[in-house]
Structure I
Amino acid sequence: MNLLLLSWGAGALPEFLAKHTGKAPADVRLGFLNDAVLPFSEEEFASIEPYRLRDLGYRPTTITARDVPTAAEFARVLDSLDALYVCGGETFVLMDHLRRNGLADVLVAKVRDGLPYVGLSAGAVIAGASIEPVSLMDDPTTAPELTDHRGLGFVATSIVPHADGKIEIFPPELIDRVRETYADRFDLVFLPDDRALLVSDDEVALIASP
């Protein structure tokens, strides 16, 4: 199991994908799971992540879990990839779409079987034990049918991205509220925007990712 969990900075991404795919960026079959950003499709920031990947030399293939009808089809899609990148945006929408049709179970199985996983912001949050602690940062009402707030469980902690409070919509006061509200119930990892969690089997390391 190999994961790179980003808050915002993607500096650690090229080395991670090179190590785990053995390919040059242009040759990596990189899936770009975009469900988290769908609620913001009209916003300028929605295009930043795919553009950044292209600037790094990758040719991402967009995948929308919402539109995948069966678990078998999702498995086929994942089997065609060298690695999967799960973008940032609305965490609860992302998890809701993955819970439908058993797609989350397929994703867990494929990643545990060796598919390299890169998750940024919401994509990092769902890799943890629970997405509930980001309820003050994202909006659970965007996915009213999602009643199971467990994460995918690749790591035993719950991840709080943008923890340095440098993004305007996630100021330090909000990060403090997350800590005050959830620290007594969840094992929280506060991930600054220039750091990443590198996960290999059961080992987790905090690394630089400017």
Structure II
Amino acid sequence: MSSSPGNTGRLLWAALRALLVLTVVCGVVYPLVITGIAQGLMPGRADGSEITANGKVVGSELIGQRFDLPLKDGQETADPDLAWFQPRPSDGLGTNTVNTQYELLVSGATNLAGDNPKLVDSVTAAKAAVVEDNSVPGHPVSPDDVPADAVTSSGSGLDPDISPQYAQLQIRRVAERNHLGVDQVTKLVDDHTSGRILGFIGEPRVNVLQLNIALRKLVGR
């Protein structure tokens, strides 16, 4: 069956009108309505769950960040600043000039098998570093006490939280480096430990950035 030029024109005009209507509704009206609802009901989350300190945005409670010393001459990877609580590793999808720890253009898990030599070597090295960094005179850390999140990255590679066990493992080192009492730092960790959502979803967790902001205030006083 052939179509006359008039019928073809009407079909094209109908298709164009549908395209314009859908573009306006789905590309303009719907995003504006959803954005308005989000800003009205949960403005903090709609703006990225920003965390502020001294009136300045210092990060998001949803994205992890590292706490490192300044790079030294010839150094490619900065050493962790052991005066602060440290996050879990962030291996993500690997590192290169534009894809570094906690500054990932593409985030995700390494997807390495449990017996992959690269993963085994990474976990072994990370565990040794955690034991060395957190052992203080009179209180050595046992490798058996190192939790899994201290030596492995999360599925996203951007986890802002650590387990209460990893936070507690760091207490003596943080207290010593900041000339604080262990009980002071322990209370700080307890105050910033969140339980399971609704009492049964997820695991207890500690947001590292919020904990370090509170630590800064404590040290400042």
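What follows draws every value from the coordinates through simple rules; no lab data is involved. The shown structure was predicted, so the numbers you read here are calculated from the model rather than taken from an experiment. Cβ atoms are built from the backbone, for glycine too; each structure is taken alone.
A compact table of results
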{"quantity": "Read-out helix-only ellipticity at 222 nm (-39500 (n - 2.57) for each DSSP H run of 4 or more, over all residues; to 500), computed value -8000, structure in I, II", "calculated": "I"}
{"quantity": "Mean count of other Cβ atoms within 10 Å over residues 74-81 from the coordinates reads 10.9; which among I, II", "calculated": "II"}
{"quantity": "Which entry (I, II) yields the derived value 0.00 for FRET efficiency 1/(1 + (r/R0)^6) of positions 10 and 138 (r between Cβ atoms, R0 = 25 Å, to 0.05)", "calculated": "II"}
{"quantity": "Answer label among I, II for the case where Kirkwood radius over Cα pairs in Å, calculated from the coordinates, equals 16.9", "calculated": "I"}
{"quantity": "Read-out FRET efficiency 1/(1 + (r/R0)^6) of positions 34 and 178 (r between Cβ atoms, R0 = 25 Å, to 0.05), computed value 0.05, structure in I, II", "calculated": "II"}
{"quantity": "Origin of the value 0.00, where FRET efficiency 1/(1 + (r/R0)^6) of positions 18 and 58 (r between Cβ atoms, R0 = 25 Å, to 0.05) was derived from one of I, II", "calculated": "II"}
{"quantity": "Top of I, II by FRET efficiency 1/(1 + (r/R0)^6) of positions 154 and 186 (r between Cβ atoms, R0 = 30 Å, to 0.05), largest first", "calculated": "I"}
{"quantity": "Label whose coordinates, when relative contact order in percent (Cα under 8 Å, 6 or more apart) is calculated, return 28 (choices I, II)", "calculated": "I"}
